[in-house]
Structure I
Amino acid sequence: MQRWRGLESLPGGWGRCVLTIGVFDGVHLGHQELIHRAVSLAHDRGVPSVLLTFDPHPSEVVRPGSHPAQLTTLRRKAELVEGLGIDVFCVLPFTPELSKMPADEFVHEVLVDKLHVAAVVVGENFAFGHRAAGNVALLTQLGHRFGYVTDGAKLITVPNAKPGDEITFSSTYIRACIDAGDVSAAGAALGRPHRLEGIVVRGDRRGRELGFPTANLSTPRYAAVPADGVYACRFSLLGAADQAARAAAVSVGTNPTFSGRERRVEAFVLDVEADFYGQRVGIDFVERLRGMERFDSSEALVEQMHRDVAQTRALLDPGGATPKGRSG
């Protein structure tokens, strides 16, 4: 897969393509449907498939301070769409100037003049251009003028607990699930567990003193961190030769038993006797075990941690695999 930053990366002699556009935060099941349609249509037409996304998030440019919690880093997003068969991953810098571009001008300058689109695949709620004035109807209308077709795909919905009610899979819905600690529901909409990525940094080493040395994760600024609690997770070393996922009991919160104030993500990786400091890791949140609690003594906390580990092991069945890192 080719990766472009801006349209200046367009190769000479670029021909037609099939394009799908959006922020694609999470690359959830709805996004995956759009990508599958774009890849299939591109294959049928014998042209490349292109995914056009934006950085930074448009909300942060249009309304500074409103950046939503980020479900996937740009690096992770690229990895996921590459696995779905996209030929070109193009990141368009979202600037104040771009935010003020009228919808018809965006289509003419970006889609037609630069990318030479033969077809555009978007969700039925797709909006674009200044003040989000453009929609699928306008995209279709302009396609008749400029010689491309528009595929406005229906959103993916599933039944809700209430009879007759439905849930639409969207990045907003998934963020709400994660914020509530319902990582199982988030994973169902994503089609895989929600992942946090980051660098392992030194903590206060209290976990090591209690017999549960942890990897303390430094996460990106806008990362979607689940609600405080303890979770059964899978832990992976990213960019390493050995990226096998290992079971981990992960604590998210301020550690109230020891009057902590800083909110942390701390992973106890099962069956490990080594060090992870400075390594980039991914933590996939599979299931919430319990909320964050304050214990009357460190002994009571340790007893509960043993139960958390046993429950994690039972849920994930790691098979005794041993990774090559641990921290404290």
Structure II
Amino acid sequence: MQCWRGLEDIPEDWGRSVVTIGSYDGVHRGHQLIIGLAVERARELGVPSVVVTFDPHPSEVVRPGSHPPLLAPHHRRAALMAELGVDALLILPFTSEFSKLSPADFVVKVLVDKLHARTVVEGPNFRFGHKAAGDVDFLTELGRTYDYRVEVVDLYVSGEAGGGEAFSSTLARRLIAEGEVAGAAEILGRPHQVEGIVVRGAQRGRELGYPTANMETLPHSAIPADGVYAGWLHADGEVMPAAISVGTNPQFDGVDRTVEAYAIDRVGLELYGQQVAVDFLAFVRGQAKFESLEQLLEAMAGDVKRCRELIAEHDAAQA
């Protein structure tokens, strides 16, 4: 998959293409439906498919300080889009000047002059241009002038965890913030993943017999609610069953919020300085402060046992 940063990176001889535009944070199942249709249409027409997205998130430019928690960094989104068969990803720098483009100017500068769109595929709530004044009806109207057609895809509706809402990044973020990682996985189509660099912490886990990888997470990452989770640690080229702790470590009067992962039954892992990731499978329990170290150790043993069970159940269901 080609990846372009800015309109100037698009090859000058670029021909017609099928395009879809959006933040696509998380590349959730609703996004997958839209992107999948764009890829399908491109193959039918014998032209490449292009996803257009933005960096930073538009809200951070329009309303500084309002950057939403991110479900996936751009490199992760790119990998997920490549798996869907996308031919090219255009990441547009979203600046104050760019935010002032009218919907018509956006269409001309991006879709017409650069990408030569033949078909544009969007969800029903797609908005674009200055103050989000453009919608799919206006996009369709301009298509009659500039020789492209628009297809609108209805979004999936989530299950019980989402309360019947349409699949959206906003809903996934809310569920993650509430610790409902299983519900978020239903929307994303996979467990929520958080990336970071392993840094040295207080090393209490090592002293207690449960050495953890203490992660310095990427900026704006969507971090689940404080508590213990079952999941997996991606490190050193392996995917390992893990018990994951999120919180301030109240047992030792901690202040900073951290994400730590214990690779279950693994001995001798040295991960300091490495880029790792954790997948959140299921919530186990909330953060708690225990009356004694013995009670903490008992709880930690129970956490690891429960994590083993949940991961084994998941693996059996996938077999």
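Bear in mind these aren't lab numbers, they're just calculated from the coordinates by the rules spelled out. Computed from a predicted model, the values in this text were never measured in an experiment.
From which structure (I, II) was volume of the Cα convex hull per residue in Å³, for residues 131-266 alone calculated, if the value obtained is 208? Of the options listed, only I reproduces it. In this comparison of I, II, the computed figure 73, 42, 36 for Cα extents along the principal axes in Å is attributed to II.
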